[in-house]
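**Q** Below are structures written as structure tokens.
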Structure 1
Amino acid sequence: MSYLLRHLHNAFHVDHAIQNEEERVTIIRFGCDSDTSCMEMIEFLMKVPEKITKFAVIYLVDIKEVPDFNVMYELYYPCTVMFFFRNKHIMVDLGISNNNKINWAVKTNEEFIAIIETVYKGAKNRWGLVVSPKDYSTKFIY
């Protein structure tokens, strides 16, 4: 399924995607296409491009094929989504301790689109940290 989204196959292409997008948020999913949580995230990512095309662009990076960013961005989870705007990493306060990235599969398309819209609005206002529309601190409470 991941063949429908654009893959970046080396560090130069990743840097180029982050640096050269001037008006839209660059969303990069770092992970492995064969991982279950990545497959779930790819399903959401495949459904949202036409809805977010005016303010975001999505890329996929295989962390085994391009290991250059694993230490720099602390990519220890099999699936990680990060946001960049004008060559700047945009952090998202999700109510958990890690504001740098999303490392689980979001449950609904609307939820993910709301996060992307929040990131875009905050990035346009030159905020380095935006607050998510939903608090994920109780995500693992049953």
Structure 2
Amino acid sequence: MSGGEELLRSRGLRVTRPRLAVLDVLADGGHLEVDEITRRVRERLDSVSTQAVYDVLGALSRAGLSRRIEPAGSPARYEARAGDNHHHVVCRGCGEIADVDCAVGSAPCLEPGVAHGFEVDEAEVTFWGLCPSCQSRRAADS
């Protein structure tokens, strides 16, 4: 039994070829849009619909095996790193996304001044700026 099969079963999910393929794509790393995930899954499987990939991503996210992030103004992206309350930095120029470990302390890293009765278990922070490549292009254009 493969690691992907064990992982799916440990979360109560049926083992299917599309689920294994999506897990494999996400394990390669990065913050991927659905179109890119679908393209890479199709390299591994003969055919799979975009809707099937959306369904798999939804199941994996609900099971805590993937994380969906939606930086403002960008399409949803998915990553394998889930459940550790990490944050992201997003380039305003090219849209590149990188992980940023928890800002301070243990999850949820940040505590709101007023929680309005909510039991807070996660904080989502997005830092914005320019990646090194976009900084270099900006400097060259100046």
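**Q** Out of 1, 2, which structure matches 28 when relative contact order in percent (Cα under 8 Å, 6 or more apart) is calculated?
**A** Computing relative contact order in percent (Cα under 8 Å, 6 or more apart) on every structure in 1, 2 gives 28 only for 1.
**Q** I have 12.5, 32 for Rg and Dmax of the Cα atoms in Å, for residues 49-96 alone, calculated from one of the structures 1, 2. Which structure is it?
**A** Derived from 1, not from the others.
**Q** While we're here: Looking at structures 1, 2, which one was Cα extents along the principal axes in Å calculated from, given that it came out as 50, 47, 24?
**A** It must be structure 2, since only it matches.
**Q** A follow-up question, please. Among the shown structures 1, 2, from which was the value 16.1 of mean count of other Cβ atoms within 10 Å over residues 57-64 calculated?
**A** This value belongs to structure 2.
**Q** Also, quick follow-up: Assuming -9000 is helix-only ellipticity at 222 nm (-39500 (n - 2.57) for each DSSP H run of 4 or more, over all residues; to 500) as calculated from a single structure, say which of 1, 2 it is.
**A** The read-out was computed on structure 1.
A short reminder: the numbers here are calculations on the coordinates, not readings from a lab. Everything numeric here is computed off the predicted structure, so don't read it as measured data. Cβ atoms are built from the backbone, for glycine too; each structure is taken alone.
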